[in-house]
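Read-outs: derived from the displayed coordinates by stated rules, not from any lab. These figures come from a predicted structure and were not determined experimentally. Cβ atoms are built from the backbone, for glycine too; each structure is taken alone.
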Structure 1
Amino acid sequence: MIAELGTECLKVQALVNQLQLPSLTANQQAEILAELLAAAVHLHNHSDEDFQMLITEEMENLPDDQD
């Protein structure tokens, strides 16, 4: 699940970078924005309470640092 999150975040970053390119046509901007919207919906759907609990449990299972 963490790997999927990383992949989707990389996709979002690439889309944001594309939006910053000069001289994009309106159609290109619309396509990029549509993909960005789909990625945002995907991230939102997969960042539910179960995912948050998974992260919390992983954090709780980390060993204490004994520095």
Structure 2
Amino acid sequence: MLHVVAFFLVLVGALNWGLIGLFGLNLVQVLGLPAGLAQTVYVLIGASAVYIALTHKGDCKTCMEVMKKWK
């Protein structure tokens, strides 16, 4: 379950950065979240990215297949 939540938050963060880059639109600001809550959202997205980066190899079937070929 943690993997699913982390993946969702990383996806939201990536989409937000894409919107910022393309249109200058920040979804967190558009939602009008209070500053403290917005900062918490950013921290959770960052922590999720670290979690996904550290656990991805074990969760991703494609990466597991590639790693088997390299051994």
Structure 3
Amino acid sequence: MLITLILTEGEVPVEADVGSTVRDVLLQANLAPSLHIVDHEGQVLPMNTTLRRDVHLNVTRTASGG
């Protein structure tokens, strides 16, 4: 299935197996799950959310530090 990650820098297409998790897809795109929040249609998705079809996901990098 095709997962399209929408980032500030643009869109990143990721080919993933049905049943992959949000975490799996971020790792495939070389994005650290601990540094990103993923949402779909305004709803934040837990990293263990299972994906079952082609979808566009919004990805936001979180700020950290002191």
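Between structures 1, 2, 3, the greatest calculated value of distance in nm of label points 7 Å out along Cα→Cβ at positions 24 and 56 is seen in 1.
For helix-only ellipticity at 222 nm (-39500 (n - 2.57) for each DSSP H run of 4 or more, over all residues; to 500), the calculated result is -28000, so let me know which of 1, 2, 3 that is. Of the options listed, only 2 reproduces it.
Taking Cα extents along the principal axes in Å from the coordinates of each of 1, 2, 3, which one would give 49, 26, 15? So the calculation was done on 2.
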